[in-house]
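Asker: For reference, the structures are reproduced in the following blocks.
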Structure P
Amino acid sequence: GLELILCDTKNKTADHSNRIYVPYDDTRALDYYNDIAKRRKDLKLEVVRLPKKITPQYVKSIDNYPGILALALREEDNIDEHYDKKKSPKTVIRGVPFVVPGGRFNEMYGWDSYFETLGLLVDERPLLGKSMVDNFVYEIEHYGKILNANRSYYLTRSQPPFLTDMINRIYYNGYVKTSPKPLTKESISQWQYISFTAAIKELLSVWLNDPRIERQSGLSCYHTEGFGIPPETEATHFVAILTEFGKKYNMDWESFKKAYMNEEIKDPEVDEYFVHDRAVRESGHDTSYRLEKKCANLACVDLNSLIFKYEIDIADYIHKFCNDDLKSDLFYFLARLRKNAMNKYCWNDEKKIFYDWDWKQQSQNEYDSPTSMWPLWCGCAEDVINPSSSQAEDLIKTSLKLFEVSGGIVGCTEESRGPTSLVRPNRQWDYPYGWAPHQIMTWQALKNYGHSQDSGRLAYRWLYTVLNSFVHYNGVVPEKFNVVSIDHKCKVEYGNVGIDFKCLSKEGFGWMNASFEVGITYLSREQRMALGALIHPDQYFNRKKN
């Protein structure tokens, strides 16, 4: 695994070194990687010990020296084919495995890993999902948060948090049954305890702490600790905006970039632009006009729904497994406060939809996004089984009308996105594009509130979109689709990972693969047969109506 990830061109710098950064207090990992560096000179591996306190200033100082970040190691039985009973050690140290998204994304990503885990559970591979939880626990313990991905320039940036739901799904869906070793009640409880302890630490130190908490509303925002131009972007990514900023100083974009990064120019307007740009990247929705130039000022519906789920899951765990009602009541109370705040600041009773709250403008950011349905996913919308209002039903009706198109759920409405042009191009998380996370979250959200028929219809639309391209374009499975035209050819920033191959595609894309596995479980027998015959969703459902 290490050799594969070191082949990634993102590791290459001017001195042609491969680097791995190791946490200050993980001496076992330090010894392990130093030993590899000595034995495998061909890897040109430089092992760097991180400082005890990782500051934004330190992270910026290594922008020109990128490398991968160490993840968890574990001791395993030696099953090497050259094993010698007399000479070989009985156990060996190995890296804890994980799934990568694919294409240029050759590392362990934050929210990708959650959706990949859902696919693994359908495939009855919970142990690999458990390994990714173990790596997340390692990241929280050693890097302070679940990272955007395990690369050095992501040390100040997280991603949408799904850890508690990962833990619960793995615990309740086969981890015990499929372990290669007999598991005791104590070992299972210990894993659950360690995992939830890390989730509590992440909740309190990351999402309920500065700079991500907005204290007036009590809601949380995407807001990284990093500053300056994100180093992982392509060299020309910010040319347009840097050109505009450079005009103030009579400088071309390259000269301005150099002066700004060397702190020879200090400009609050530029600083603020990159605060928001980094926040957008932390949101996972990079990029969208919903978030552009204001993301750090938004208490996003998606984020606060996920944090509400953390608070409920943690409270449930403490109540059921720790028998500590005093502590569980604290987290139930936090969840109740968040739900009340979301209803106060994010719910628009006139339009029957949730909007992100712009705390700086003290108003709702009225941009229609399918993330407005995430309160249904986490159970935060009013309960339709024993309703105190019609909020959930109203939200479902509004959302399906706004976001359901031929190929599934679209990233936003065309009206919200607005007109596009050469100077205002399409954004990949906006209309007309659709993404696996939005589909999967919507299916589960609707199912939670008794709308399984709607879930099945939307799943069929999406699976047809995936399968249609797969069948007609040599097995292509990309990261996103144009769900309006049902097409994988997306003329948009960053292109479309997964479509650049010769002859036949070999791997697909992580959460897209998972969405197909998960989506199949929502279909009826008749829908599966129709999908196998590649019947267009509009044709299929129009026929059903008639």
Structure Q
Amino acid sequence: LNVYGFTLAGANIVLVGHNEYIAWGFTNTNYDVMDWYYYEETDADHYNYNGVETEYTTRTYTINVKGQGSQTFIVKDTVHGPILSDFLGSAVPDSLDTEKIVLAPKWTGNNITLEFLAIYGYNHAKNRAEFNQSSRNFHCPAQNHVYADVHGTIAMRPTGLVPIRDDSLISPGYLGNGTLPYNGSKGEGEWIGYIPFEELPHTENSSQHYIQSANQIVVGPEYKKYSLQNSYNTGYRGRRINELLNNSADGTVGVEKMKEIQYDTKSTPARAFIPYLIDAIEVLPSSQKTAIVIDILTQLKNWNYDMDKDLAAPTIYRKWRDYYEDYTFDDELEAVGAPMSPQLNVLERLTRDEPNSKWFDDIDTLEIENRTDIIIKALDSTIESLLEFYSTSDVVSWRWGEMHQLLFPHLLPFDSFDRGPYEGDGEGNTVNPSGVSIRSGIGYARSGPSERFIVDFSNLQNSWSVIPSGQRAISNSKHYSDQLEELFLQGKYHQQYFYDTTEDFPENHIESQISFIDKQDPEFLIILTTSLIIGFSAGIIFAIAGYYKRDLIRSKCKNLKQKLRGEKN
């Protein structure tokens, strides 16, 4: 096996990467693979399922809490899944009478699935047919599998278990396909199977000569037989990738061009919205064109929509866009208790096509507002907010990097293990993404690329990659975060160490080696026995030393406690 790629702690196989024949990667499908069911609870031990009183099955969990006694939780299971309304607290809608109604999800992740076998097959695959066969075992999470090989084949196939629902019992007008919770007490929304692997949408050797995915929807309305999802990614990143690939100067895309594309930070939604903001400012009465408004107009007119950390225009755009979105939707949504706004591409369409849409009217005022009114209202709030944050009216100094930052926290809650924060380019909708909220001031990116890699099948030693940290999880290692500041944050890469044989690997590139020994080999038994003897002997030595030194250790601990008390006093 000769494979190069990326994995996670605890996984003993390459999850994303390439061997000498094929390369593969994943993006999110956003397929709907979980449904919620609500039931009438008849008593503490029973619920009504499909008109029949049914007993819960139960599981008991005991959690030891430091400084307190242990806590015991009893989870009740329905035919679909565990009752979670007991644990959701304020997340349960007020309209749900939790004294009589309980909620449970059904999720494909609760099935026994064989993703390890799929990925094992990817590591060993030599062609598209072998990769496809392994993909049949990849059930959860549903992922777009992007594929290329040394034979010139490119392909993408979403995989995963996607349920087929029986909506025959739902009321007329009620949204089906798992969009809203099903009434489990009436037997609604039962899963009657999964979409067959062969009928999931897929493409191979596209006529446009490339395939790209940035988590956007992969198929249009022509795919009618099955319901795949009821929510979608906005697709802004995918649109920008298409633009960059189609506008290549000589019609080709090489390694260096691909590096530029992966680090691209121009905002497609900014290009869609900013012209309307500029137009609204330009038609303002002269009395409203203050010096700061004119400075903002200058920044926006001279901007190329690059979310550059050293520019002020990205800051103005993002803060304004948040207010514009809030002022457009919040009044109506709060009136009906809706928890979130529509996606950004909905606002883009309203802005472009419906300047007098009822969404722009503020229902809390007597006037009838339109698009321009809301644009300017959002601008006024933007100016007020940024003046307070930056403490200066010098618009040029409103740098995006001061508000948009990248933090790489460790799983353990110790700051010394963290890296950052760093000022960051981009935003959630750029090809190089860094999803962030700046509604409360400084925003730390909540998402971003877990790796970047480029495979050149004409010369695999001309393949490149980078991760946003380092190769080792030991904080005092030089490889703990050596790829972060000098490479990842700069849009740079390191050349992959990929050679035909171990003998071809340059000696000066080898820092350590791991040997895997067949457990049937006599040498393995010798090494194992020796290791056990050494470990056992060391344990005895430490135990004996601890016993004879116990009085000294107690004395030192006592002295240390006294010293600490003295310092505290």
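Asker: Rank structures P, Q by Cα Rg over 2.2 N^0.38 Å, for residues 127-278 alone and report only the one at the top, that is, the highest.
Answerer: On the way: P: 1.40; Q: 1.32.
Structure P gives the largest value of Cα Rg over 2.2 N^0.38 Å, for residues 127-278 alone among P, Q.
Asker: Figure out for me which of the structures P, Q the number 29.2, 90 belongs to, where Rg and Dmax of the Cα atoms in Å was derived from the coordinates.
Answerer: The structure behind it is Q.
Asker: Ranked on distance in nm of label points 7 Å out along Cα→Cβ at positions 167 and 303, which label among P, Q comes first with the largest value?
Answerer: Between P, Q, the highest calculated value is found for Q.
Asker: Could I ask something else about it? Of the structures labelled P, Q, which one yields -13500 when helix-only ellipticity at 222 nm (-39500 (n - 2.57) for each DSSP H run of 4 or more, over all residues; to 500) is computed from its coordinates? Let's see the in-between values first.
Answerer: Details: P: -13500; Q: -9500.
Derived from the structure labelled P.
Values quoted throughout were computed directly from the atomic coordinates according to the rules given, and no laboratory measurement underlies them. What you see is a predicted model; the values in this text were computed from it and never measured. Cβ atoms are built from the backbone, for glycine too; each structure is taken alone.
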